[in-house]
Structure P
Amino acid sequence: MFARSSLIAAGFAIGLATLVPGKAEAHRRWLLPSATVLSGDSGLVTVDGASSNGLFIFEHHAMQLDDLKVTGPDGQPVEPKIIGAGQYRSTFDVPLKQQGTYRIAVASDGAMGFYELNGERQRIRGKTVAEAQAAVPAGATNVRITESSQRVETFTTLGEPNDVALKAAGRGLEMVPVTHPNDLAAGEPAQVQFLLDGKPAAGLEVEFVEGGTRYRDDAGIKTLTTDADGKVELNAARPGMYYIETSASSGEGDGAAAPQRRASYTAVLEFLPL
């Protein structure tokens, strides 16, 4: 099994027993690479980022890339080349200059909410819960704050795969591959583990969907549930690109001292022929 972090975000702990899986968003957000397995001394992948109803169809909105981060096989940042964005997709290139596995992710954290003061409702935002709490004035009532963590990612490997870029950060909802994400084959079971703030996320509902939804009547959604260790098994009947989505929430957001927590995770994985 690949190494995983046990760090917990400072000042915020969640009892996994209280987690309730969130409902999938109406529009799926995804990063689609031009290739996931390459050979040679160097290479390049082009990645499209979008949100859509169908997989992987450009028909709703381009994904914002403000929080794009590419981690190289040595764990260091890799600078992508942003090509641009249209109405339906954003596009960027990732140069592959080292042998190994690259993690390509759009991940963000933040806090938002509202309060009432003198009969008026006011909104607040912050990069952290503490920042949002600091924005609540004295005398405010009906304070509600929600902390959110979102991660959308995919993976690609040049040459021999490795696991340095796959290590969990210990923040938000993350997928830690047990089976390497660029060593997946249709007809062979693969296993992944989900962590929330570095701890196994048991009882999560995970959607596993084959791409190409436009070309079939069946939505093809498999709903899986993580076990006590946060693990789930993925079985792809046919080669192709597949989509994973899960989310969790806890708390009610009632009061500045008790924020609600929401976390979501999506990924695109390619299952190759045997």
Structure Q
Amino acid sequence: MIKEIRAKVLLSRVKQPDPWFGLSYSMNLYRGCQHQCIYCDSRSQCYQIEDFRDVLVKANAIELLRRELARKRKRGTIGTGSMHDPYMPLEEELGLTRGALEVIARYRFPVHVTTKSDLVLRDLHTLIRISDVYAAVSFTVTTADDGLGRKLEPGAPPVSARFDAMKVLAAHGVLTGVTMMPILPFIEDSEENVTAIVTQAHESGAAYIVPSFGMTLRDRQRRYYYERLDRLFPGLREKYERRFGEQYHCVANNAEKLSATFADLCDQFGIATRIPVYCPESATQLSFL
């Protein structure tokens, strides 16, 4: 179900300092997501989305964004939604992300886009404009295999399409890289998978890769994930239950070894393992968290 709602506030302050992406504000144009990744943490009860298959559209988002940015005296990086992918299929029709980026470009705010979709290329020229201040596009990649990706992220474009989009962004001078998270225990936590992701990211012009070797599991998210494991990987649920019980943080197998392999490859390819972030002192200066 797709339903329009009217929001009271669009931008939320991010607790400082943000250790991952250097964000000052979080912007959710939608709630719920059509990509339906089986591991998505946003299914958890704390986010108060009853059915994550439903997408709530903030119909007044662009109006709110104009009003809020006009009042901001200090620029800070705006991160796209934690409750959705800003380039899910619905965005092609509604264009909320496109409209928001145009407003951000007008008010000269920095932005960080996280997505699993090559639809981001539709807004390439707006992102190039924002790059005069700061723009980063991070593609979430948890597996280098399109076939496995279709199982884990059934509504998202294939991984190969994300790498192709990354090449285009990099060729046009837009800062781009990979959020390599989560790495699912017993499914994606192999040296072969990590090596393939880093290698393909390098070949696609990635400036950085931000990793997390494991995943989170809690309440409704755990139940949904286990239901999908039963369908897609029979017998795997029992391994999770024995290994993790009710733990929230579920660390990948051989996490230390995977981390070392990852670090060696990034060093070899000259890829940063933290994202270069916006420095308010200079519109052209970047720093590493």
Structure R
Amino acid sequence: MKTSISPSPKNSLTRGKTKPTVLVYRHVPHEGLGTLAGALRRAGIAVRIVDTPRTTRWRDPLRFAGLIVMGGPMGVYQKNRFPFLKKELAGLRRAIRGGKPVLGVCLGAQLIAHALGARVYPNRRKEIGWFPLRATPAGRRDPLFRTTSASSTVFQWHGDTFDLPRGARLLATAPRCRHQAFVHGSRVYGLQYHWEVDAALVTDWLGQPGADAELAGLTPRERRDIGKRLVARGRRLAREAAPFFDGFARLCKVPVSSRTKKG
């Protein structure tokens, strides 16, 4: 999938009066920014996408306004098989220590958790499809997350989970996989679920090579449900996610000097 925001020019970093730019770690082309791209565009933020499995140029995340890490089919514990994950973890730790806003989605959330010292491991059962999500008391108080519904239905596609990092606050939970969203400090957010998807993205994922194998463990009813009311579900998901994504985009516009660097 091609993101709706074009990569920024080489000089569009965060120095002087140039346009704020976020760095995006992308693992596979079809897991792009989705509706998150709209929030960045509304905030006037440019994007620099790095396809981490192929890149030979690892950019310093401290030169950007923020860091976003998207999903992917690999596991955090497969660093020997996917050595680029080691580079990503190093970039994540540098961004977190430097006080940058950081957002991870699915694999991205797992990488953030691991960068913060938490364990990542297979969940008891894969979570693929539309599932209920419930905000925790901490989630209802969080400046970015509190604008979302106390309970909602979100799209999931993952087989792994993670322990909550030390010092992090759990923002949302679900019956099949407890740790769904968390914040560390006030600028580092992890979302296990896919708030960024729309109907087109879900359809694309269902048509990807290997999708049938991923769905093999689902019941026929669960498989049928994934594709039902996709347009309506996608629009509702976009409405619910927009306040959070807009809030994260605003975080990326605050100069580092205006924020405490302690995360």
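Taken together, the values in this text are just the output of simple stated rules run on the coordinates, not laboratory data. Here the structure is a predicted model, which is why all the values come from computation and not from measurement. Cβ atoms are built from the backbone, for glycine too; each structure is taken alone.
Things worth noting here:
- Label whose coordinates, when helix-only ellipticity at 222 nm (-39500 (n - 2.57) for each DSSP H run of 4 or more, over all residues; to 500) is calculated, return -11000 (choices P, Q, R): Q
- Test item: distance in nm of label points 7 Å out along Cα→Cβ at positions 81 and 249 calculated as 2.9, pick one of P, Q, R: Q
- Cα extents along the principal axes in Å derived as 64, 42, 41 - corresponding label from P, Q, R: P
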